[in-house]
Structure P
Amino acid sequence: MEPNLTDVNDLIKRRYEELDELNKLGVLPYAYSFEVDSNSEDIKQNYKEDEKRIVKIAGRIMAIRRMGKASFAHLMDHLGRIQIYLRKDDIATEYDSFKLMDIGDIVGVDGYTFKTKTGEISVHVTSLKLLTKSIRPLPIAKETTDEQGNKVIHDQFVDKELRYRQRYVDLIVNPSVKEIFRIRSKIITTMRRYLDEQGYIEVETPVLQPLYGGAAAKPFTTHHNALDIELYLRIADELYLKRLMVGGFNGVYEISKDFRNEGMDRSHNPEFTMMELYVPYKDYNWMMEFVEQLITNICSTVFNTLEFTYDGKQLNFKTPWQRISFVEAVENKTGTNVISASEDELKAAAKKLGIDISKIDGRAKLIDEIFGEAVEPDLIQPTFVIDYPMILSPLAKKHRSKEGLVERFEAYVGGRELCNAFSELNDPIDQRKRFEDQVRLKDAGDEEAHQVDEDFLRAIEYGMPPTAGLGIGIDRLVMLLTNQSSIRDVILFPQMKPEL
């Protein structure tokens, strides 16, 4: 935790005094640049005995041990920590300015590598330059040993809300957090490279849209002054990407921010990252195999394994993944066939599961809630749930052989949805009817129902080829592969309540 307010104010006051002293010594406290040619990891990995390698490094001071005319300190750069050794006899007046430096200050160092008597690879400083004076003290953890010999950590920066709100501090004092976001970057890069290698084109579609669609969600709204119209932040990329299928691309994808005006919990943030892919002349059967190949490629490339631990459970992404029917899975758990059951029977099944149905309107919502409560938590190993009720999927193609169902699958891992995919609906007459059904749901009070998108209907009236579509939640994928239980742990700046 941070020191109390009085301590912080006292420490900040002292650092301002140091700033004045540094200015009097002619030391520029906020430098313009510093030439760096080495880093902590490179120095330690490539150290050779008895070789005084000349290096230039920069980083933040994370620990100081002063001993009169000599001092040790630890610098942290973007890859880790390295010890530096300073002697007054070597750097003269620079050593005097070092006395006015604190933990948190950023410095540049010229020096040569050596190994201390205790065997620690370090840098002997021949020149020191202050690059940034830190005014606010870091919440550095201190370790002591109690009377029983147990290690006790004080002032550790562990408060979750404070860490999310002050991510810049979190990244400084908790290096493992920075590693999660390095991995996130590698996952996205690997995904993008794989899609590019398949010949698919990355595109960009509008964030501000005159109509929202492509998912069941409540949008954020805004007003465009020049056009004097209401616009919506996109809830999905689907309808614009399918317009590109009409235009004749041989597969397009977008890695994008989407926005849904919904509640926040461990798996939902109102701003999140999706990858959506659309491939012509394919169906959902082909897409299931493609998802297996894409995810296993990411696992092998980034982590060199298909086995992971998530929330205490062992996961194995080895293919083929299990496939189960949505309707059969619910019926096996509840005894209710969601296709033939009446709305009253669905309400009874929901009540039996302990679901509060007082604010649930319509069959679609009831079916979705029943599945989420009865089936979803047990889907631990990678599993495709296939063949959804049509009422849940207004944009998916009718199943070619099963009445009342559509060709849709969702992949679940660790009890969470990872992706959603369809054999896309390309019949404009059927699509119009589904949109009109959604309008009736909206008029009945369903805020997440689709609108009628006349331009999209016009587009597919020109003819959209048979198409397979896919959406993968990037945040949830990163959660699974890095063993993080909250979506806020894999988003650098998650949405937070305003500070009081």
Structure Q
Amino acid sequence: MSTKKIFLILFLTIVAVTTVELYNLTAISLWHDESFSALLIKYDFNEMIARIKMDVHPPLYYILLKGWNSFLGNSLFSLRLFSILFSIMATISIYIFVKQAFKNKNLALFSSLLFVFSYFQIQYAMEARMYSLGTFLVIISSYFLLKAIETKKWNWWLFYAVATSLGIYTHYFVVFWIIAQGLYFVYVIYQDAKFSITAWLKNKNFQLGLSSYILVATSYIPWLGTFIKQNAQVQQDYWIPPINIWSIPNTFAKMTGGEIVDPAKSGYVLVFLMVVIFLALVLFLKRNQAREKWLIVFSLIIPFLLATVLSVKRPLYVDRYFIFGFPFYAILLSGAILLINNKWTKNFLIIVAILGFSSTFPIRWSKIDIGKKPGMAGASTYLNQEFKSNEKIFVGSSFVYFTFKYYNRTNTNPLLYAPGFMPHYSGTALLSPEDIITDFNKETKKDDIVWMINTTGFGNYQPTVPGNWIKEDERGFQDAYPYLGWIIISRYKVD
């Protein structure tokens, strides 16, 4: 296929997918993590950094989003548009990276198409979080690594160091992919210099590469103390459930089909999927002669191994964090299919793969049935319309407190009921003492009208209200995903 046709196909595909994303960009309500992003960037820069340090993530995404916000505003469309921008850049970078790695334009196009069509990446491209930014940085740093090794020029090693440093300042999980890149770097030097220490020291790539990694490590020194504190915080208490034998298969299930599979009902599907992936891996390694194939394999396997090993002590395995490695899964599948000798089988699997991945978004979106699930956007619209200036608003869970604060148009500051300990992952970095109440009776008096916001989803805590509160009305607004449950708005009069 000519380069012109490939560029046209890639361009039209990106435009089509982006159009669908933009059309549906605000259909799903903001959720807890996104509201954290939206509210955090409203602080002045110094206070924002101070509050980031009290959370569990690095600062780069929030810094960039704050700059974006200063130009385009804090609307939900604008917040999520920032992520879509990096999703587009990641798609283009996959093409550039694969073409550099394997000198194969068809493989580069095929990999990019599987990535951009997938619901797994679209879902996180439409969230106001750091996932598409991190994915772009992982891919572009991989490209810089290959260019640096090929050319042995310091400027490419500098580009690699900068992209890598930005990656670890975006999300801590990105470190796993940097380790995979480092392992590939060691493999390349070993191929050139074997076990000779002298040969290693004289190897120009080793000299430049080592300098690059030292530069990355040095760049992280200002944040190292904060990382240690955040890590200690996570070790004490975190929400992530323990890993099990189905965790990795279900991550690949989400990458492939957009949703997890219940192993109790359809465990055979997960087993079949892992067998297919294993066969693809064997075919990819056996028939692909390029040494760059090991960068793909390391970038796909090493993060899963590290996350699994570290989760033995404290669970940290989360499906969405592997979005950073999803491009390598797309490359592996694409590469294995294109290496099949039988023309008819190969063409059939190409069609199946493209149709399968491109159908994940419409199928998943139709299952969500978003038109009937307004979530906090619908709940807030209702409350904003019904609320009177002398009334009060209390919230029973921080996991909906911040989402309501984003949508709140009542000119009244809602108060979070938190009589006991609050875990850091509930968003305590954004809370101030004036946001919290511990006793309903101290905050209300006879004839007060009180609005209470609760959730039946993640972070569900529906406090018992005082006996002299008479419920006058209650409305429920279902959220998009099952784990988010329903937003419950109750209206009480204090007797």
Structure R
Amino acid sequence: MLIFLVTTCILAHASTYRVNPGQNYSTIQRVIAAASVGDTISFAAGTYKASSGFELKCGVTYTGPEATPPTAILSASFTSGSTDIFNLAPGCKSFTTIEYLGFQNAGGIFVTTTNSNLTITHNQFTGLPCCASQGNSPAIYFDGGRSPNDPNAQILSNATVTWNIFGDATSCISPDSGPLLSYTVDTAGNCAGIIVQSTTRGMTISNNQFIHLGEGVHFLCVNGPHGCEPPTTVTTSNVTAQFNDFSGIHRMAWEEQPQPTENIRFEYNSYHDPFNPFFGTFDLSFPCCNNGAKVPGVRVENNVLIQNVPTGPAPSYIGYGIEAGGNGARYNNNLVEGLNNAPMIAWGVGTTPWEIKNNYICSPVNQQFIKEEGDWKQAMPAQVGNVTSGKCAAIPSAAPTISPSPTGTYSEPIKVTLTDAGLTSGPGPRGNTSVYYTTDGSAPTTSSWLYTAPFFVTPGTTVKAIGMWGSGANPKSYPSGYGFIPSAVQSAHYVQK
């Protein structure tokens, strides 16, 4: 009863403060400073000139109009690499939301841990600077690196990052385009979608697009005498990454470094069309998750990973598809394709039980499909059901089922249900198939109606449907000859009585 009364009291006194592009930085900062837990700062549509980074209040919702892409744009005019547009100080436990805002020409959001209950959703980050400042170049930086003698003193927990767009064609090329254009250096990783340098206990990263970046997501170690190894490193647990799409990445879509890990799920994600790939370009890098790791460890499953862009001039080459390690790790049911000049799945440091199973792997330039990385003298992961090929080809998606199946004639509206469980056996990704349909007799495409719930049609209607692997931010088409293509068309005509 006490909790209910307190919550009701807070909600009853919540206020909405409205700001507009005509107000200067100091005025908006004063509005933010006046807010209390439960309040909302609402940015009207337009472009705001941010002459410095805003210092956020804990427990407040920061929002623009509900539009995708955002129509409220915070454009930095301060020195590149000096700060971020939004800055959240440590010690916040109240629910804080940042949504429907555009961040332009600087690092977007800098969060100093310990911090919890933070939601970042439906935002767009463009014109990200390259690449000297690791802390102020990424779209989002979670910083817990101020206590190298006790990295676990600063914790990120219950964080949610969903439905954002990280990067654009102008990101990671200004003021220095060299790292992204080089075939020999990897400092472009500083210009990332998300960098986490904090002990993490509970984080969801889902349905985001990562576009034209040095790196997608990077979980960093804290600098210390043992690097990524315990006892002086951050730990990572209960992290879920699903339905994200990575395109135009120069270095790696996802890099996981801290060794002490538990329950890391990377599944139903897509990667394709890397930008200017080189020897430091991996699809995924998990050289982690062994010393101090707990089972369940890393699960990298049901992803589509495509290296379809040739590398630069010799002697440059493209690195691993998946750099795979981990105590109790599972690298299963992935589609790993393309022009990598190194092993498509390279397993390194790991301990039993761990496995690499039911993957579909193809490369026209490399016959090193699954191979040990170096000579770590580790127990080999279990390998069953993997299929390899020297030639890549697109895979048809599973076809949907239309119910009811037409029988006889109809005089009343018909409730139609479309179902598609996706592929349920064999190598490669399973499940995660969306259904697209038409009711006018035309052939459906992935631009047709997306099925979300049963619907009614009148007698005489023809329903046609296709299945296509992917949902959320996954793409609706892949580079020619790779990934998935739509299923055959399924049709049902309900004859009028």
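We did not get these values from a lab; they are worked out from the coordinates using the rules stated. All values reported here derive from a predicted model rather than from experimental measurement.
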Source structure (of P, Q, R) for mean projected area of the Cα convex hull in nm², for residues 194-321 alone, computed value 10.2:
P
For structures P, Q, R, calculate relative contact order in percent (Cα under 8 Å, 6 or more apart) and state which one comes out highest.
Q
Origin of the value -20500, where helix-only ellipticity at 222 nm (-39500 (n - 2.57) for each DSSP H run of 4 or more, over all residues; to 500) was derived from one of P, Q, R
Q
